[in-house]
Structure P
Amino acid sequence: MKAVILSISPETRIVDVSHEIEKFNIRMGAFVLASATPYFPRGSIHVAVVDPGVGTKRRPILVETNHAIYVGPDNGLLMLSAQKQGINHVYHITNRQFMLSRTSGTFHGRDIFAPTAANLAKGHAPVESGPEITDHVIPKFARPNFSRNLLTGEILHIDNFGNVVTNISVSELKKIGIKEGDMLNVKLKEDLLKLKFCRAYDESPPKQPLSLVGSHSFLEISINRGNAAKKFEIETGETVQISFS
């Protein structure tokens with residue numbers, strides 16, 4: 001992919017975010033992408049590939065936001081990050097000039113996504129990539145549900161400390177008026193918890209649970225100097241409900 005980009009646009013600066021995404025794990029890829037992209041300069045082009053549907057009717061897409069451009073498969077991978085930045089347009093990549101002359105059914109990262117990004121870096125406009133679409137895939141993990149004072153989301157990620165990272169962002173918390181120091185009612189599986197909404201982990205006594213917005217700007221359920229995922233037997237993809245006490 002890098003060779004393709006540099007062959008088309010030699011002056012392009014390529015920055016690797018991660019090659020450690022678990023195979024086929026779209027949710028994990030979406031989380032890592034959403035964690036990193038806010039810190040790139042405006043106008044950056046992000047190529048992301050976690051693509052178990054490669055070679056099928058799954059469309060290759062380009063997403064233009066207020067801050068950046070995303071290129072990748074239409075399987076929800078790009079949406080968590082793109083929605084946070086405000087989506088302006090989504091295009092189905094069909095322009096053969098944005099692809100290698102020969103495209104395989106197993107490596108669209110090299111044959112479609114990399115050359116599309118390179119052509120954008122050379123100055124081609126996103127609209128040249130293909131027709132605009134509005135029926136792009138928005139996965140469940142990219143859209144928490146809000147009803148009155150109840151937020152229903154899911155677990156996006158569990159980090160090496162056992163912190164349970166949800167898909168509920170700061171903007172969603174503001175909808176129900178949550179501020180630091182408040183007490184949250186949290187339902188994890190069969191556990192009903194009353195957790196203080198903190199600014200830092202150490203605002204809670206050691207080995208005690210808490211909630212906070214972590215460095216990735218998503219709500220976390222944590223245990224100060226402990227492992228919340230093990231304590232509450234939580235895995236990624238499970239549901240979490242938050243209400244204001």
Structure Q
Amino acid sequence: MFLTTAALGQSGPEDPIIANPNRPTVADPADITQFGVAEIEYGFTVAKSNQSLDGLLKFAFAKNLELRIETNTFQRDANQHVLGVGDTGIGIQWRIVHQKKYFPTFSVSYAAKAPTAPDTLGAGDYGHEARVLMSKDFGKSHFDANLSYFFLGRSGAPGFDHSFLPALAWSHPLKGKWATTAEIWGTTHQNASTGGTTSLLAAATYQLKPRLVLDSGMNFGLRGDIPRAAFFVGVTYSIFDLYHPSRR
């Protein structure tokens with residue numbers, strides 16, 4: 001999701017903190033949260049046979065470094081008749097290059113995932129993700145491109161499965177505080193029983209305040225063993241600025 005000043009114009013002097021949503025797209029922006037700012041995201045996804053409540057807490061503890069904690073607070077799989085918490089991930093994102101006239105913002109990230117979910121809901125073992133992120137503005141349009149590489153632990157077996165996840169997202173401001181976004185993303189073959197997937201996402205966002213963004217949309221599974229349609233709704237909120245108390 002693009003840095004939302006594009007949709008808002010200039011923020012008012014009453015609130016210098018501006019949200020930097022990663023939601024609702026799979027591709028994350030290469031830009032990180034404002035220096036010193038803690039930001040939380042939560043979203044609820046509903047498909048025919050499963051539902052989930054997913055969260056992300058971000059904190060820019062340095063000017064180009066962001067700490068990230070991801071959680072699946074709740075998951076339900078109607079096919080397996082099971083529900084509970086999902087896996088938990090913790091990672092860091094490093095912004096290496098800021099956007100310039102002919103160059104995109106460029107970042108890299110790493111995250112480790114702990115198997116806090118039951119085997120039927122999660123990976124069942126520890127996993128790792130390395131990601132390259134690029135973001136660029138072209139006029140009023142904004143693009144986020146990510147390429148993730150997963151080391152996926154095998155439950156009850158040694159070694160890792162491996163999978164790539166490419167994602168390309170486009171965002172554009174609409175009238176007032178509204179914006180729209182679309183994305184194509186997917187995963188490559190993981191193992192003999194888990195093939196690749198392809199999905200198309202479409203969503204709208206509304207910036208209620210500079211630090212508060214609402215989103216809603218649909219994800220359509222085009223290929224693979226994934227839901228053919230899933231509805232989601234979520235929120236991004238910049239909680240406070242730890243290093244600059246006057247900006248809270």
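A short reminder: the numbers here are calculations on the coordinates, not readings from a lab. Note that the structure is predicted; figures quoted are calculated from it, not measured.
For Kirkwood radius over Cα pairs in Å, the highest value in the series P, Q is held by structure P. Source structure of the calculated read-out (relative contact order in percent (Cα under 8 Å, 6 or more apart), 16) within P, Q: P.
Of the structures labelled P, Q, one was used to calculate helix-only ellipticity at 222 nm (-39500 (n - 2.57) for each DSSP H run of 4 or more, over all residues; to 500), giving 0. Name it. Matching structure: Q.
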